[in-house]
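Quick heads-up: structures coming right below.
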Structure I
Amino acid sequence: MRLPYEGKYPITQTFGNDLVINGVHIYKQWGLLGHNGIDFGLPTGTSVLAPHNGVIKEALFDAGGYGYYVKIENSKEGSVLGHFQKINVPQGSTVTEGQVVGISDNTGNSTGAHLHWGYYVIPRNRSNGYNGFIDQYNLIKQFIESNPLQVQLDDLQKQYDDLRVKYNTLKSIIADSRKILNQANI
């Protein structure tokens, strides 16, 4: 298993967190005791990766919940990744760990751009109060600790890609400015 993105992004909501707004327990509407995953502060447009191998069991839009989301499952585990701008894989397809499955956004029941990642083991204990999802934080921590160089390389790659986008934007602005100056005979 790996993180479902490259680079470093903060955890914005932990597993089991019981969000209460104006005295209303938000997750009760879905029959949950609390948050059934971990949210990461991915900005809109970030590539979301398959955290493990599997088959895309669902690639759907859920307006009142996950927005655009995918469910990836194999014989041992499953993941739901949600709030996408775009789904990159069709339902029924096989994906490999690290493959791009979507682009992050703010669709569905969401207050800002992020990635929701719910994780479960098979057999799935749907009566655990979280519809079978479990807290995968220790697995994530194990991945980071056992792959520190990979996590650092992913972060460097993200920084490089961000700088490349800024460079290309500035290059385009300079080219446009030169065209304007040439047209004005300055």
Structure II
Amino acid sequence: MGLTLGEVARVMGTSDGYVWKLEQGLINLQNVALPRLMGLLQALRWTPEEFTMATGVALPGLTEPQEPTPGVNLLKVPVWGEKDIFLVLGLPGEAPSPRDLRALRVPEGYLVFREGTPPEHGENAVATGPGGETEAGRFLGYTARRSYALETRKGVLVLEKADWELHRVVVEVRLYPDEA
């Protein structure tokens, strides 16, 4: 369980607003007085070395300057069919826009798909249909009637194009990666 903004501020000997500004990156850590930084370390339960490694800011007399570690962007993806439920992914580098991404809960974890982007033949896909129905599987191509053929756990399904939309899976998140 993490500390509240007020609790961190109290340990640092400062205001909630000051801690919020630190959190948002509006205050340069190199300009923060050492006693306040030590209070922050105490609140975070970090060693001076952990702080320097995470921020790249050396604490005078306590650590040597180091290269900052690359940042991890958090991507908040709504879960299909769930109100106010999101999958939060940590992605190194620049995070893509989550605007057209959705996640579908499957027994192994989640399939993150790009809504409105059709899959290529043989790729994993999520199909969304009437009444919020979903199917997940491998896109086999089109039938003679130009319907979708999707290989799922239930077998090969033929989904009418008029009723179903196919979306390309971009990331698979496994809850138990060792159980493959």
Structure III
Amino acid sequence: MTNSNSKYANIARPYALAIFETAREKEQLPAWKAFLESAAVMVQHPDISRLLANPETQPEKLFELFCEVLQSLLDDEKKNLLRLLAQNRRLVVLPEIKTTFNHHYAALEKTSVVRIVTAVTMSNEFEQILAKALAKRTQREVTLECEVNPSILGGAIIHMGDRVIDGSIRGKLTRLYQSLTA
């Protein structure tokens, strides 16, 4: 499940677009997708997160670690990306690069990845109904990424590309409070 981190979106966007365009030209989209998926998972591992957050960790050591773990997926271009991100201390943006790359890839394939955040787990039956309704509305094949976050209290937050539809109870309460205090 992806957790789009908007504070990295502006940093990730040009990387993701450059990667996507290069991968498309060289007909390497699936290979880059697999690489970015694995690299993003690696960044989100608690031990790796601590290393990335530690200013004492040398960029070259981070580069070597990523190369060692992702070795089976690497070619010179992917190594160059890792080296560049490590040198600029931007390996932490890999999950956002992956998410943005996947949006470009989905647009090319006429599919949409829609992230749904709910307070409780949705039934498979409801997920299918929702996916069909969203597919009809967007005129695309829809893949749902479901996430549970009890703090939204109820309802759902739907992320479709750059659009966010906040139908959560927490969102409604926040908007009500803002209208009363404005």
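Values quoted throughout were computed directly from the atomic coordinates according to the rules given, and no laboratory measurement underlies them. Since the structure is predicted, the reported quantities are computational estimates derived from the model, not experimental observations. Cβ atoms are built from the backbone, for glycine too; each structure is taken alone.
For this structure, a couple of remarks:
- Taking distance in nm of label points 7 Å out along Cα→Cβ at positions 40 and 120 as the criterion, the largest value within structures I, II, III is that of II.
- Source structure of the calculated read-out (FRET efficiency 1/(1 + (r/R0)^6) of positions 56 and 112 (r between Cβ atoms, R0 = 25 Å, to 0.05), 0.45) within I, II, III: I.
- Label whose coordinates, when Cα extents along the principal axes in Å is calculated, return 51, 38, 31 (choices I, II, III): III
- Structure from which 22.5 was derived, mean count of other Cβ atoms within 10 Å over residues 80-87, options I, II, III: I
- Looking across I, II, III, the calculation of helix-only ellipticity at 222 nm (-39500 (n - 2.57) for each DSSP H run of 4 or more, over all residues; to 500) that yields -8500 traces back to I.
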